[in-house]
Structure 1
Amino acid sequence: MPHDADQFQQQLTDRFPWWKSLCRRAVDSGRELYLVGGSLRDLVLQRPLADLDFACRNDDLDHWAALIGDLLGSHFFTMGKDGLITRRTVREDLVIDLTPLAGATIFQDLKHRDFTFNAMACGLHDHSFHDPFGGQRALAERQVISVAPESLINDPLRVLRAARFAVELDCSLPPATREMMTAAAPGLSSVAGERIGAECHRIMSHPRAHRGLRFLLDCGALPVLFPPLGALANLEQNEFHHLDVLEHTMLALEKLDALLAAPPFPEIELQPGEEAIVRWAALFHDTGKAMTRSVDPETGKVHFYGHERFSAHLAGELLAPLGLGKQTCGRITALVEHHLAPLLLTFGEPKAKTRRKLVFTLGENLPLLLLLALADTEAAAGRDFARRRQRLQTVCTDLLTIYRQERASFVKPLVNGKDLLALGLPPGPGMGRIIRTIHQLQIDGECRSREEALAMARELVAAAIPPAD
């Protein structure tokens, strides 16, 4: 049932006690004030409101910022540059944005927006409702439809937004929208990395991330965003894989989404944000294969020796411009670099020391690594699949047992620079070498307490300091 102005006003009044007062002020002032965009979309879908987006005439920005600020007991700050000014205030779990109309009328403003379900407006000053492009119909039919044919070409970031909305709102992309995405995808190469990172990370954070990434691959956006992925298309693998490298990557992401929805091990409890981290790692885990593919001239077997190291390097380069944060990028590249490690432990009978070393090397990343390894194997299929999967599951169980037992030891090395200074070692590169040496002994299980670590440190410091003349 389509919403009208009365229904929107009632929903907003029920959620915000100050809403009626704001509407009265708007009517009394005679100044235009509209609730626009995603706020109305989420009201129609009965989704939680995390933000409210208002639009007004540019000359009235100060008026409405002061008035709304007074009603809420908060202060607006200014974001953006001339022509793209936004006033924002954050109140508890609600973000309120106030922007100038893009045009002389609300219709002209809505005409410049991306998709029809974001091009609706509700006038507080005149109790009006505007849906000139059929946004409510698009929501009812669960379709992402562009407001204008040139919408995506004018702002290629909307290609990513189309994929994100399709995932977040469980919508389809009709043929016309897909054609526009394909035409606009090359323009993504000129979009700022931080904008790309923000949209992609939201896709990666969603339980159906693989679906959004498939949309981006189908329209040609994924190789534009991350060129090394393009080199993986039609890159044939060995008998342990049934797909080329790019399709294997996409299937690994799908398998990973399934594993994250129903973790195979009850002890795996991910923290907020970690699902996106492991999905990023899955996307980049085989990017180095195009650079390392070789064929044995005698057997004809295909190999990718050392591809995990190349993949980790490429992942670091691809992530750097996206503004995801140093720690997040570091965790992603660590997962990519070690993604083969659990599988390698399935060969022969590796020593307990080898398994402990992997657990200590990965630390908090170990549960993510195991999920990545399982998804990678599930997507590979190929020769001896059932046996390889069973052996990997056994290895994962063993590693998680060590992880639970040693979790408290992951925090940091048992000695630090201050300890070595107190033992008389002068600052310099030797300090780092001693700390790393003792830390490695911790990882190998040969140093289990701070007392042992300090004793080792005394011996190493004594050996490093030349005797006095």
Structure 2
Amino acid sequence: MSNDRYVSPLSERYASREMQYIFSPDKKFRTWRRLWIALAETEKELGLNITDEQIEELKSHADDINYDVAREREKVVRHDVMSHVYAYGVQCPKAKGIIHLGATSCYVGDNTDIIIMSEALKLVRKKLVNVIAELAKFAEEQKSQPTLAFTHFQPAQPTTVGKRATLWMQEFAMDLEDLDYVLGSLKLLGSKGTTGTQASFLELFDGDQEKIDKIDPMIAEKMGFKACYPVSGQTYSRKVDTRVLNILAGIAASAHKFSNDIRLLQHLKEVEEPFEKTQIGSSAMAYKRNPMRSERIASLSRYVMIDALNPAVTSAAQWFERTLDDSANKRLSVPEGFLAIDGILDLCLNVVDGLVVYPKVIEKRLMSELPFMATENIMMDAVKAGGDRQELHERIRELSMEAGKNVKEKGLENNLLELIAADPAFNLSLEDLKKTMDPAKYVGRAKEQVDAYLKNVIYPLLKENEDELGVKAEINV
């Protein structure tokens, strides 16, 4: 590693080697050669004068790319595609004349971009499924653990830790639905020439429209796609990139929300992300356990959400059949969006797999607020014992204000139950009141909702994707 030039932290710190390879030069140029082989095979099968010997020669050098020759040639011609056409021809002298026949640079460039984004989406999908699977385990384990719920980050009716996890899970499941739709809709550009009219093929095939109609479907099939986009300019519509990066931005938003909740819970000391024995939380404060991984999720997620603007603006700014102001932007925004979301999902996997729950802290906070939330039940019990509902409502309001004042202004424990027990209007003993303080009575159908959601939605989803399960994340820092 060189220390005297900038290196992207997405490669050095965050993204997996697998995702990095998908966007590597080697992957790109090998795909170019596969596309040139597919084009030559298609043209041969449709009757052009291309021999089996030429095809075999191309195949024999599909992977041993002579990068040194291509680099030297590019210094001369200043064109990456023609440099690699030349380098391929040096290795394949018999096939030299038919490489890239009838095609424009976008034949290899754009088709490769679609292929790479498709493979990258499949890796994102695999990791997303595994995040959902880990959350499902956590939700199942914690489905009955009562905890204080929050609206506006103010104490609200209790829920369970597992029910809260289903809220995170559902957003990731929605992202998976969106991903599957976009992944299933991706098509190749095909080979449509300089402005998308296939004029070069009209010349090559002597105007045979029937043969020309077969070119794109045959190329698509050879490259593992169902179809090519029916019309194009020189490039595929840049709106495709917008759709793809919007998927990544959606996952980032879900991950950000999840990580924010973990950070808040860690502040409350109720739930913590994994913290390794030798990990340092602060350079100054040795006792600290900062939620560094969740913070990193939030940080990278913001990058991905903003990055989604790049292809949207690029798509909007394209002129007619093409302009080249997309190229430099695409080289940055698409790979880096994928590298960042890859790092985010690895972090999510790591955090969910190692979440630590502290039931005693959860119980203590819940019990400090539960008397306020139990007042309706207490009032109903007092009515059954002969009290007047309207009068009791006013007394509970007054006593709640007094108890709240004791907590906030005097720093005392919540003594609402004692205040109610001492009020003859309620005709209830402190022992009777404490019997109402079972948190499980106040979580509604939280446990049942977890069971139903896992059974009806998540477990079928995981069953359909069981071949994708078992991914373990490696965190570099």
Per relative contact order in percent (Cα under 8 Å, 6 or more apart), the highest-valued of structures 1, 2: 2
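A value of 0.70 was derived for FRET efficiency 1/(1 + (r/R0)^6) of positions 63 and 255 (r between Cβ atoms, R0 = 41 Å, to 0.05); which structure in 1, 2 was it taken from? Spell out each step's value before the answer.
Details: 1: 0.15; 2: 0.70.
Of the options listed, only 2 reproduces it.
Of the structures labelled 1, 2, which one yields -16000 when helix-only ellipticity at 222 nm (-39500 (n - 2.57) for each DSSP H run of 4 or more, over all residues; to 500) is computed from its coordinates?
Working: 1: -16000; 2: -20000.
Only one of 1, 2 returns -16000 for helix-only ellipticity at 222 nm (-39500 (n - 2.57) for each DSSP H run of 4 or more, over all residues; to 500), namely 1.
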Of the structures 1, 2, the one that 3.5 was derived from, the read-out being distance in nm of label points 7 Å out along Cα→Cβ at positions 327 and 455: 1
Identity of the structure behind 0.75 (criterion: FRET efficiency 1/(1 + (r/R0)^6) of positions 39 and 191 (r between Cβ atoms, R0 = 30 Å, to 0.05), calculated), options 1, 2: 1
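FYI, it's all coordinate maths here, none of it is from the lab. Bear in mind the structure is a predicted one, so any value in this text is a computation, not a measurement. Cβ atoms are built from the backbone, for glycine too; each structure is taken alone.
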